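*Asks:* So, here's a batch of structures to check.
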Structure I
Amino acid sequence: MAMQEPTFLVLTALAGPPLHGYAIMRAAAELPGGMPLRAGTLYAALDRLTAEGLVEVAGEEQLGGGRVRRSYRLTGSGATALRAETARRRDLLAVATDRLAALRPRPA
């Protein structure tokens, strides 16, 4: 099954060093073709991805006022899922590229 775009962006952002929520949102927006993620969307996705074993909490930092900032990292299963989705998208891109190349130019 195809991975939803926000999930793909979150996993891609985490395919590197651990990041906290705001850094994940920024990284997802800065990816080519990326998009801004709202906090509610991100944290719901992180909760789901953690429950699925694709990401995990890498650490917690105590902020003022009793707040905690968590950083997240990709798990081995998350890397496997991201590789599979990347391959699926690459294959689809190849088909689309071939089909577009085969199109005859249409008169304007």
Structure II
Amino acid sequence: MIANTPVPPYYAVIFSSLRTDGDHGYGEAAARMLELAREQPGFLGVESAREDGLGITVSYWRSEADILAWKQQAEHRAVREQGRATWYSAFQTRVCKVERAYAFQGQ
């Protein structure tokens, strides 16, 4: 599903990752993080795709302060550490300011 974001400016956090083999609780943790992110002030939406081990998740936020608060959220911080130890062989996080956005709503 494509996130329904507001008129810019807003921010995007792009998380690209390579998974290790096996689930090891990943699915449950990912679902919990999505649930928790939706409760955070400034959260606008998320889009995610995974194929052949490569995952890309883009979360949208109202401000950089909201992103920092999410990064510092205790449960999220613990799950990030679990990701480093168990679920990911590599990852990269990028934070971007969205200045323009265009949409097409086909039929």
Structure III
Amino acid sequence: MGITKSDAFTQEQNELANLMKAMAHPARVAIVQYLLKVDTCICNDIVNELPLAQATISQHLKELKSAGIIQGTVEGKSICYCLNKDTFSKIGRYFMGVSIKLENKCC
């Protein structure tokens, strides 16, 4: 296995890369879109919404939660998920900065 060069980059660059990597799957994008439609949800709600097995959805939820994109609270035997506003604010600020800089560029 190769050695990672992440030490050569800033903490912000590594954090943004990890967030984008966690979002880089259509099922995870679909989960985020579903969570935008509802306030909170239980894993079984997502299973009913997406054409994937419960175990597959659980794995995607685990990746999204590990990256800080979603957060969950335990209610009995269920976990209710919601989007992490702070994480999306960080992503939004990054892309807004890119957009503003692009307005002033010409190529």
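Nothing in this text is a laboratory measurement; each read-out follows from the coordinates by a stated rule. Since the structure is predicted, the reported quantities are computational estimates derived from the model, not experimental observations. Cβ atoms are built from the backbone, for glycine too; each structure is taken alone.
*Asks:* Of structures I, II, III, which gives 1.4 when distance in nm of label points 7 Å out along Cα→Cβ at positions 27 and 59 is computed from the coordinates?
*Replies:* Computing distance in nm of label points 7 Å out along Cα→Cβ at positions 27 and 59 on every structure in I, II, III gives 1.4 only for I.
*Asks:* Sticking with this one: So if we calculate relative contact order in percent (Cα under 8 Å, 6 or more apart) for every structure here (I, II, III), which label has the highest result?
*Replies:* II
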